[in-house]
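No value in this document is a laboratory result; all are computed from the given coordinates. This structure is a prediction, so every number in the text was calculated from the model and none was measured. Cβ atoms are built from the backbone, for glycine too; each structure is taken alone.
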Structure 1
């Protein structure tokens, strides 16, 4: 959900393309930004929600917000976001009025808030709310990202992830023996092989073709997902990030003037290097696009958003996530709306 009429802001949930995710339908609430998804890991279903609650939100709006969150607080739940409730003591369960509304929501729905260190200045504004304490692990309050003045919250989710295959076996045409392949098809006794009707002949031809293809064209494993790092990434950026992370740890452990200046200087240098090398890489692609259009389209296509089919909901309201179930559901729908033409009334 983007924030209109303003630069920055908004909430978003990214889900890896090897996981099955379905967007949660949540009613709009004035002033509040909220989005979420149900993720099928193969072993369990996880509801993940991202929330931005503005400061000094009215009691009426809080009732609507916590009401929407209550509807989806079933099963494995993770709720993250900036709730702007700085005056809450989660150990003593004490707070001001707006903080008490948050604590009541947590208590009524048996949810736990796990962040115990400041995420902006000296305040705990960004929360990690879970349905079970062992649902997440390795919680870390880290340096801000981009232009944000809020610290990042990193954590791992403790659910077995039966990831869909992100690789496929494809012909390796670069190392194929096309001459041998063609000769093998040329010497085949097609007169004896191709008998019967058209369907039988096609099946026999395809069998011979595939048999010879395996003999002369090797196969290779190809990853279907993108690279872990962008094309413009290099050692200089990696070293700068490591230097920034070390400076941040020194700043958090001892926020002296020297450590503070060192951290913000390292942070600015990281941003400068990323902008510089990304711009140089893209300028080089633009300069070479006529000589090397393959490099241009490869870079552009990796930046494109691909929308997979599904998951879908069948006629009974059941969510279908596997490829086979999705195909069956779509086929049943197409059959239900298919109408046969009445040819008896066609004139001659």
Structure 2
């Protein structure tokens, strides 16, 4: 199977590409490296540094002729979206529309889009379901919601199936310090460096933290699943939309307490003002994903935090030694997990084996 991944040098994208290659997929990564890292690029995948808004991007898609496009590229930092809403609109709306048009022109079978729990804004009740009211508080959330509408409208009668995943707060190895799950990477990075981490706001904010391996599993389910993910857009307002979360809320105070145990940190956390546009509570109900493609996140929060901290600690130790940083793929699976089970198949994902021909 031929899979094109926009934003494939990013946090989620880099982990996804690694697993797709392990499944013998033929992968093409497009990333402008504005927030993605060359360290996340696997040389086994084809790569072009491109703006997804460009005509050149569409030419690349036409040439590669992917079976599936996974669209992860975006301005994903809430703070960046607030500072520069014009560029956020350009990338998250105009860029998404360009990806949609490229998908239609190239005759892909399916497009998978990374949306966000930010589309809901401050919830009226929890947990949030796909049909819950949407009132995004930031340009990031607004553009993600508009991107969803573009996909539903333009792909409705195109013959291209689609899956829209509203991610909760994703965390794990390879994560930068921005984005929506950034509190965990910020704590892990600071503690690995022997620095004191800071809590933004009162620490009572509730988040649904999901480990990146569970998100990768959901994405691979959508890439290779043999079901109709979009359903009938004329009959369902949130057609093709799936919440991807754990359904369990954790406060930032709880996260901080967890890091005390993992990192053996017994000092006092610093204090920072709350971020602009910060949602106080967000927990997702992923029942639709479970019922449709057997999505079941299975990484315990304690284990995920431990793995994330270990990854940041290893990176810091390499930097301290002043040695060339090893590429993630030279270290084996950077997450210490594999989508593949012992039989070589992908458990619970539409019954397929690998993505090879």
- prompt: Upon calculation of Kirkwood radius over Cα pairs in Å from the atomic coordinates, which of the structures 1, 2 produces 20.5?
  reply: 2
query: If we compute distance in nm of label points 7 Å out along Cα→Cβ at positions 39 and 231 for structures 1, 2, which one ends up with the highest value?
result: 2
- prompt: One of 1, 2 was used to calculate mean count of other Cβ atoms within 10 Å over residues 55-62, giving 12.6; which?
  reply: 1
field: Answer label among 1, 2 for the case where relative contact order in percent (Cα under 8 Å, 6 or more apart), calculated from the coordinates, equals 19
entry: 2
query: To which of 1, 2 does the computed value 2.7 (distance in nm of label points 7 Å out along Cα→Cβ at positions 79 and 135) belong?
result: 2
statement: If helix-only ellipticity at 222 nm (-39500 (n - 2.57) for each DSSP H run of 4 or more, over all residues; to 500) is calculated for 1, 2, the one returning -10500 is structure 2
